[in-house]
1. Out of 1, 2, which structure matches -18000 when helix-only ellipticity at 222 nm (-39500 (n - 2.57) for each DSSP H run of 4 or more, over all residues; to 500) is calculated?
2. Compute mean projected area of the Cα convex hull in nm² for each of 1, 2 and report the one that scores greatest.
Structure 1
Amino acid sequence: MSGERVIDVSELEPCEPLERTLDALETLAPGERLCVLHRREPHLLYPILAERGYRWETTPGARSAFEIRIWRDDRSTS
């Protein structure tokens, strides 16, 4: 794994967190994960991630209310 990139969208107004997250995903290197710091659980993001072949894990965060780790599902490209 190349590493983890962190973006903090916790202070942004809707729909900007969704847009910033999707923009950041487009620039991930192979094997890299994105950690999104968010004040709300982004339920609208999950179906988009699934459709685009990503997996994710949402946990209570130490730095924000939620931390969402997102990575490419390599099985979807095989």
Structure 2
Amino acid sequence: MTKLKIAAVLEQRPVKVTIDLPAEIDRDLRAYAELMKRESGCSIEDPVRLIIPMLRRFMATDRIFRKFRRQLDREREG
């Protein structure tokens, strides 16, 4: 079993965002949802919902961005 970077899609209060995705991104999201279903049994009805955890994971693992966020948090506190 492979270890996917996205483990689950959590339900949270949504914020409406409208974007146009290239067809290749749509195909990749659908393929990722299919892989999740095969690997973990987690069925995703709307693969677009994967965008949120993917963005969250991307930002959480970007060291330069995390450093900048800590800096911003310190500036806002002080």
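1. 2
2. The structure with the largest value is 2.
Coordinate-derived values only; no laboratory data. Computed from a predicted structure; not experimentally measured.
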